[in-house]
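Nothing in this text is a laboratory measurement; each read-out follows from the coordinates by a stated rule. Everything numeric in this text was worked out from a predicted model, so none of it was measured. Cβ atoms are built from the backbone, for glycine too; each structure is taken alone.
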Structure P
Amino acid sequence: MAEAQNRSLARGLDILELLCEQPEGLELHRIARALELPKSSAFNLVHTLLAKKYVVCDEATGRYALSLRMFEMGSAAVKGVTEQSVVRRYMERVAAGCNETVHCGVPDGTDMIYVDKLESTHSIRMTSRIGARVPLYCTAMGRAVLACWPEEHVRELYRNYDFRKLTPRTVDSVEALLDEVGRVRAQGYACEYGESNENVCCFAVAVRDRSGRAVCALSVSMPLFRASEETAQRCVRLLVDARVRIERFLHAM
């Protein structure tokens, strides 16, 4: 049986994770409200972190923020950790949360190349292989990457391009593709229902490095008959969380 969590330690770590998302810092009352803590408890926890030099306080604004000690600890933690191992770790989290096929792909020209894959345990699942190429224009992973590029770049890439209709739902023009890419930018993730394979749907996010370049994309693929609204929302939440955490690592390197 797993041991019970130490409640105070867990709450202290919650505060550090919250401040990690708020680099400008937060006042005590906002920390308490965000974590649903009594103000007295928040005060004790924050001042313990302050005493241990994990957070600092700006006396002019009353805001608490992470200290350079956290940077030192983070730098020590990433020594020897590779980008590939970090991506794989969060792919595993996504797969554990949805039990569907998870891919990592990298862009190459007008294609995505599958570089890693975790299989679903369902008997009916997507068939694919590492090293396979899939088009950018009609796949969720591809459109997640295209959404990171300027419109003029996308237009140039697809100038005189032969848009093959892989299924009746496949986009077949630059304008139709740009409409889809615009939706991806607006909602923060890409989705594809039966465009590259009539029986498969896919959700994806692009992962950017410190310069803002899309270095890879993560996706969840499943048969259309399993793609309920609830399932879709869960997969998107898992992918977005993985993207945030991977990018946090990449931006710290």
Structure Q
Amino acid sequence: MTLAGRTALVTGGASGLGEACVRALVAAHAAVTIADLNEAKGAALAQELGALTQYCRTDVCDEADVLAALDEAERVDIVIHCAGIATAERALGKDGPLALDRFERVLRVNVIGTFNVNRLAAAMMVKNEPGPDGERGVIINTSSVAAFDGQIGQAAYSASKGAVAAMTLPLAREFARFGIRVLSIAPGLFRTPLLAGLPDEAMKQLAATVPFPSRLGEPSEFASLAMHMIENRMLNGEVVRLDGALRMAPR
């Protein structure tokens, strides 16, 4: 799929990995709807990038919100789903077992939110006129290396990102008859707002755990992989690690 003239929806598009994808898509002359809960950042980014962008406040777990964002886009060829939350809480902490509602919240946002966006976006994509190879759209979700080698305290996060990885192939197989591809990126340690608040020394320690290049990933590198996935039609049903050969230690 070529990017120029296409229409994309980027969830979590107001900052971090999502923002980088928005910028890359606009640079490639695609129109982008930024779907995010952060109204100030989302609106500011849309204003900065100009006529090809618009912002829509979106809770990815809410069917009406996602439908509204898709309606704002009018059509959608590309979805990059970056919205999600990360937590680090032990199942058995010093105050006892982790509250079940805290575990459930992570799964709701990261798993239910992902599935909600995928199902509703695919329902809209099937209306597109097929392009080369009969392609009607591409969906890229965000998993994590924690899906495969989660650390102590990441039971909820790892479970949620493991679910994203696990749904990639069955959704790709199901949507294949409509010409819709489904992929996931599993990033390692990236320079995102989640890590931005850490002290410099802590950032250096994290970077040192990455074999090569021994640094945090840049959001633009995540976006670069997403752009390639969009353009390469033979990529489908795959979860691609983007981690500099990082394999996380237990803690």
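So if we calculate distance in nm of label points 7 Å out along Cα→Cβ at positions 6 and 102 for every structure here (P, Q), which label has the highest result?
Numbers: P: 2.9; Q: 4.0.
Result for distance in nm of label points 7 Å out along Cα→Cβ at positions 6 and 102 over P, Q: largest is Q.
To which of P, Q does the computed value -0.50 (log10 I(q)/I(0) by the Debye sum over Cα atoms at q = 0.12 Å⁻¹, for residues 70-149 alone) belong? Walk me through the numbers before you get to the answer.
On the way: P: -0.45; Q: -0.50.
Derived from Q, not from the others.
For mean projected area of the Cα convex hull in nm², for residues 86-213 alone, which of P, Q scores largest?
Values: P: 8.0; Q: 10.2.
Of structures P, Q, the maximum of mean projected area of the Cα convex hull in nm², for residues 86-213 alone occurs in Q.
With distance in nm of label points 7 Å out along Cα→Cβ at positions 38 and 222 coming out at 1.1, pick the structure among P, Q it was computed from. Present the calculation step by step, with values, prior to reporting the outcome.
On the way: P: 4.2; Q: 1.1.
Attributed to the structure labelled Q.
Once relative contact order in percent (Cα under 8 Å, 6 or more apart) is calculated for all of P, Q, which comes out largest? Could the numbers behind the result be given before it?
Details: P: 16; Q: 20.
Once relative contact order in percent (Cα under 8 Å, 6 or more apart) is tallied for P, Q, the winner is Q.
Where is FRET efficiency 1/(1 + (r/R0)^6) of positions 94 and 206 (r between Cβ atoms, R0 = 25 Å, to 0.05) largest, in which of P, Q? List each step's numbers first, then the result.
Numbers: P: 0.95; Q: 0.55.
Top value of FRET efficiency 1/(1 + (r/R0)^6) of positions 94 and 206 (r between Cβ atoms, R0 = 25 Å, to 0.05), among P, Q, belongs to structure P.
Which structure, out of P, Q, was log10 I(q)/I(0) by the Debye sum over Cα atoms at q = 0.13, 0.16 Å⁻¹ derived from, given a value of -0.89, -1.13?
Numbers: P: -0.89, -1.13; Q: -0.78, -1.18.
Structure P accounts for this read-out.
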